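A short reminder: the numbers here are calculations on the coordinates, not readings from a lab. Quantities reported herein were computed from a predicted structural model and do not represent experimental measurements. Cβ atoms are built from the backbone, for glycine too; each structure is taken alone.
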Structure P
Amino acid sequence: MHYSSKLIERAVEEIAKLPGIGKKSALRIVLHLLKQEPRQTHQLAEALLQLRDHIQYCKECHNIADEAICSLCSDPRRHRETICVVEHFKDIAAIERTGHYQGLYHVLGGLISPIDGVGPQDIHIESLLQRVQKHKVEEVILALSSTMEGDTTAFYLTKRLKELQVKVTALARGVPIGSELEFTDELTLARSLLGRVEF
């Protein structure tokens, strides 16, 4: 694509590097920014620079934070006896949106995947075990994806956490609401049968 301005070309190329944004979308964004007041574009640029230069990772749970300890870990209203283990930061946002969990979190930063060369030492497992030992944690909830890597990580964590005599639970898995049984895979259906609840 040919541009009349090298500045526009460079801006389009940089924005198009973002996930899910192609060159056409990037051009629309650039042209939109040019139509705005200069102050708005400067505020966006400043926000991105602040994000890049000042973001931290919580020393307790490894969540994205503005300070050394994130707002969830420092919130005195959170239930400290429960830790929900997730793979990534975005999983915390999904759980928080439900409004049904008031405990703490622990971000692993990945899953055990021998095929990809990711072992237990490559993710934040040891710091989780230290937290459980240090604080009076009664339950660890494994909120990991139901993939081979997620199940492998859950199995490993369960084994290690049982040694610390803490209750280990996992998110219920089953048939999604509104789905047809005939289109449900066998593993999901089997888990639904085994995890059935009284009606």
Structure Q
Amino acid sequence: MTAESTERAEVLHEQTFDGIGRVWIRRLVPQHDTGVVHSWVTEERARFWGMGDASPAQVREIYEHLDSLTTHHAFLILVGDRPAMLFQTYEPRADRVSECYDVQPGDIGVHLMTGPPGGTPRPGFTGAMLSVLVDFLLADPAVRRVVAEPDVRNAKAVERLARTGFELGPEVVLPEVDLPEVFLAEKKARLAFLHRKPGEAS
């Protein structure tokens, strides 16, 4: 999307950080965002995302499929007008993870990937992005617990979730899923849970 069109996009959540600036969230728009998403998911560092061999057309098809669902959604976190993080939310009962743990009312699942670093590294940048993500999810009073399931081999992601306040759970095997629009291979994952604190404002 152009800078002009992103300014017209619906701002779903917004915060400002010293040294980083304006950070905001909008829905991912497949017809506009395929280029940036494809460039991210096909990098070696994104190998755990499972889309390394996908073409731009396949990436667009996958996110158009997600966009058609009421249970799964994709978003971008932007710093100014630059995309900085991709994340997807889902209702665990409508996802393969439901076969691997006892889903509770108020659970929301999340997949996330930080974009490639741009310019000079900024201390605390990833932490700020995760803070925005968590604040956005917990702004919904119906959400009681955030559930993540990174690949067990992705030690950096597991460690980052733990530092963000997630409680690490068991290792599980997510079953293979084969749909017309998307194929998800069997995945060994580490469950992680972030509970809303008692009395925490929504």
* Structure fact -> The value 11.4 for mean projected area of the Cα convex hull in nm², derived from one of P, Q, belongs to structure Q
* Asked: Of structures P, Q, which gives -13000 when helix-only ellipticity at 222 nm (-39500 (n - 2.57) for each DSSP H run of 4 or more, over all residues; to 500) is computed from the coordinates?
  -> P
* Ranking P, Q by relative contact order in percent (Cα under 8 Å, 6 or more apart), the structure that comes out highest -> Q
* One of P, Q was used to calculate distance in nm of label points 7 Å out along Cα→Cβ at positions 15 and 127, giving 3.5; which? -> P
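Computing distance in nm of label points 7 Å out along Cα→Cβ at positions 47 and 167 gives 4.1 for which of P, Q?
On the way: P: 4.1; Q: 3.3.
For distance in nm of label points 7 Å out along Cα→Cβ at positions 47 and 167, the value 4.1 is produced by structure P.
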* Structure fact -> The highest value of FRET efficiency 1/(1 + (r/R0)^6) of positions 55 and 87 (r between Cβ atoms, R0 = 25 Å, to 0.05) among the shown structures P, Q is in P
* Determine which structure produced the value 5.0 for distance in nm of label points 7 Å out along Cα→Cβ at positions 23 and 103, calculated from the coordinates; the candidates are P, Q. => P
